[in-house]
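Each structure below appears as structure tokens.
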Structure P
Amino acid sequence: MSIRDLSFTYAGASGRALDGVTFDVMRGSFVLLCGASGCGKTTLLKNLKSEIAPAGDRSGNIEVLGRDCLTLRESAEYIGFVMQDPDNQIVMDSVWLELAFGLENLGVAPDEIGRRIGEIASFLGIEGWFDKSVSELSGGQKQILSLAAVIAMRAEIVILDEPTAQLDPIAAIEFLHVLRRVNRELGKTVIISEHRLEDTLAEADRVVYMEAGHVGYDGDGRGFPDFLARTGSAYAATLPAPTRLAMRHAAEDGQGSADGFPLNVRQGREWARGLSPFCCGSHETPKPRGDTAIAATDIWFRYDKNSGFVLKGLDADIPEGGLHTFVGANGSGKSTLLGVLAGVYKPYRGKVAMSKGRKLCMLPQNPKSVFVCDTVSDDLREHDASIAESDVLEMAGRLGLDGLLGRHPYDLSAGEMQKAALAKALLLRPDILLLDEPIKGLDAFAKGEIGEILTQLKDSGVTIAVVTHDIEFAAEHSDTCSMIFGGAIIASGNAREFFSGNLFYTTSVSRVTRGLADDCILESDVVFGELG
């Protein structure tokens, strides 16, 4: 694939979303596309597949498999696209029918369809799903199903837009492992937009880094951290924790790294073992828990009388004026719990108690569900027309939405859409704020901005409960944390103690330093040149 001088402007927008993008993709390569939220990654990926290209003005040239123009059928057959949210892509009720859907639309013979499906199911190890309803699958399984459907169509190029954004840490690792097999063993070309660089940067043949609609870096993964350090880019904050630790150590020592910086936990542990002694520095003692703002007692909930219980005798206690996070696997009941706490769902048994006179606001996982107007500006006022223009502008500025107020909400990137939805919720001035995956699709810099805003809200007395798959974010910003498994809370407590004791649901810093400098959870905990 060859992209030459590609520019794109959304209808009604004043500036270009893409500006002279040029790079090549070698057959069989694994290309990581990265950059800050809103830099143009999703716009670029959608322009590479004509069926889903956005409306607007485009110039430049895209050559695929030696041709500069593919028919719709050829595009469907040669280029596969895996979206961020599998529920937006899956169209059939059963796994078997979903795998067959694309092949039937291409006119593949029934015998050939059966052979292809059986082959790809065996390769990916999903034979046991054949008779299942799609609704029975976890989020990670749905993403693997979407990938399997694309591979069954014999796509030569697989494009993925933030495919792990909605997956828990274990499911994300499993999905990326499957994707690496597709690349290495089948020779498929992979172009993936991803913010979880720890699991992709070390694997990528090429890194294409975008800044404000154009390509800022095009090279190998080893050279990418050096580029960010040399240019002083704020995007360095999104690099894997082992990379950031090594870069900080090099800066403190006044030396670079002749062999390149570690790009994942394994490389990070090898690097850490060769250091002079280092230890975990002092950190703030957690604040004592305050009174309870909202509590759930013995909650049992199912969506209908013919289905199993999602929540099973669950007890939850959210402290007043604190930030509490819920973590756990896809399908464990986290989002359902938020719905029960917000009064969206009525429990089959149990009760929810909340401080009287408190205003509660919940932001659902899918930000599209909160938008009903044609512009971001109108949507921010939709719940209360009396909201002052100055308040809208101030909130837009805090969340980096200044230049997007005139855009249609659906034309925003996934990260921008998340921030716009959060702005809409914050303008309601809630006392208790429930957020379901508020940072999915955001880069580390944007996550930091959201974290600062939530900290400010908490300090002003707002009680916040967050469902998240982002363990790094939870460890840095939580006061307390709970893990949900099988519809019940199996562990809960002070965030630092919680993440110190976990093997998988913990931070990369903890994995790198465990056994070398225990109790390090955040990058700021690590002190170099000290005896532990």
Structure Q
Amino acid sequence: MQVKILWADDEIDLLKPHILFLESKGYEVVPVNNGATAVDRNKDTEFDIVFLDENMPGISGLDALVLIKKDKPHVPVVMITKSEEEHIMEEAIGSDIADYLIKPVNPNQILLAIKKNLDKNKLVSQTTNSNYQKEFKELGMQLNSRLDIKEWYDVYDQLVYWELKLQEIEDSGMQEIINMQKKEANTQFSRFIEDNYLDWLNGVEESPQMIHTLFKNKINPILENESAFVLVIDNLRYDQWKVLSPIFSKYYNIINEEIIYSILPTATQYARNAFFAGLMPSEIAKKYPNLWLNEEDEGSKNKYEAELLEAQLKRLGRDIKWSYNKITSLDAGKRLSDNFTKLLDNKLNVIVWNFVDMLSHARTDMEVIKELADDESAYRSLTLSWFEHSPLHEIVKKCAEAGKKLIVTTDHGTVRVNNPVKILGERSTNTNLRYKVGRNLSYKEKEVFQVKDPSEGFLPKSGLSSEFVFTRENDFFVYPNNYNHFVKHYGNTFQHGGISLEEVLIPYVEMEPKSDKGGTTESQSAAAAPKRDVSRFSRRRR
């Protein structure tokens, strides 16, 4: 279909060579010599793009721009002017122009403006596909080698990068390819965890940075010189963080972004308690038995996070003023935002925000959420939409305005499950779909990762014969009785507790507020505060 161009300029006759050039490229150009005619023609005809001279007698280019946009807001308009005055540029940009060219213009500038606005998606798609195809081979070679801890950071970072890039171009064929490569990566990563996880915990091999030592190793040193807000967004995956990060970047400079390891089970009861306690679950149960609840115990399993953090701060010798805030509803978030100034005198403020976790559970139980978050892309989009309109967004802005350092992390991620794995257990067996703990569990050993002795995984024993078993990749546990019902209800839902890239590899991000008018913030002026690397893992494609 031929592209149709409207070009308005009071000296349009002098632009005949430009018009002939565009026509030789296959474009249809409708020339007019004033703004009023341009507005009228735009009403009568569907144009793909409009070029407007800014300085025309009668209806000026800026006036015509407003009228054209009012009638057809989606048509791209390119403003052409002799003037380089800033206020004219600002007015044109404020009126939603697609591009801004300074006279004299040559034909190639016009051609570039057309391609940038009309062919951008196709050109980006072609380039993205080509670049990923080159990267696909390299990633495949990496996945066929024995990757170490840091190499897995890089591989997962690249997979998330390409998943987000390919999502933008809406090419179903390329989406299938990245999904296949991600599935292969999850297979290899699950083997990597099974081969190394228990050795990390028991000191046989050097371990990566894990959730239970994160506060001690990363956050505590910062408190030596600076105050900080620590935001724990429950169930936040690395890809979700990458979607949210541009909003944070409006107010903050990201000075350190890392991928760290959660613990098994990748579930709130275990991972988040480990973060606040600075201990593995069995160590919490032994050292603070009154602050730990086993699977079979009644009550909230994360009831004592503030107490566990208080105990950790004491062990670290950190005698500071601090707060703990747990947000599980919109009203609670609004109240925290309204009372934000009360937090500013604290050395440390920890905010636990449960929305993403609630979204994951709601998607399992509510049909409307299933439809809104039908796939990975929609799940990320829903997370982004929530954040943009949430009290948390306001709190992040207030943190930056107050000059406070912000740290964002999570306890574990979540994975979309679609492959049922049968298991049998006693009535007391826990209900989580990604891991089971109990006695006399019956399953196929090749389908799970077993921890027969919970003490090896630093997990509490709730019975003499209890064991833990974990699903891998996109698997989920179902009981043989009423099998079809559970497969239909839980298939294609987001779950956590097992072994996958999405659940285990989680974000840890340190940010300093952007200063206004050349001023400095508390974190920028903190004495002896070391500059940290932007990332621990390479970004060869950037």
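Taken together, the values in this text are just the output of simple stated rules run on the coordinates, not laboratory data. In this text the structure is predicted, and so the values were computed from the model without any measurement.
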Legend entry - Winner on volume of the Cα convex hull per residue in Å³ once structures P, Q are ranked, highest first: Q
Legend entry - Of the structures P, Q, the one that -13000 was derived from, the read-out being helix-only ellipticity at 222 nm (-39500 (n - 2.57) for each DSSP H run of 4 or more, over all residues; to 500): Q
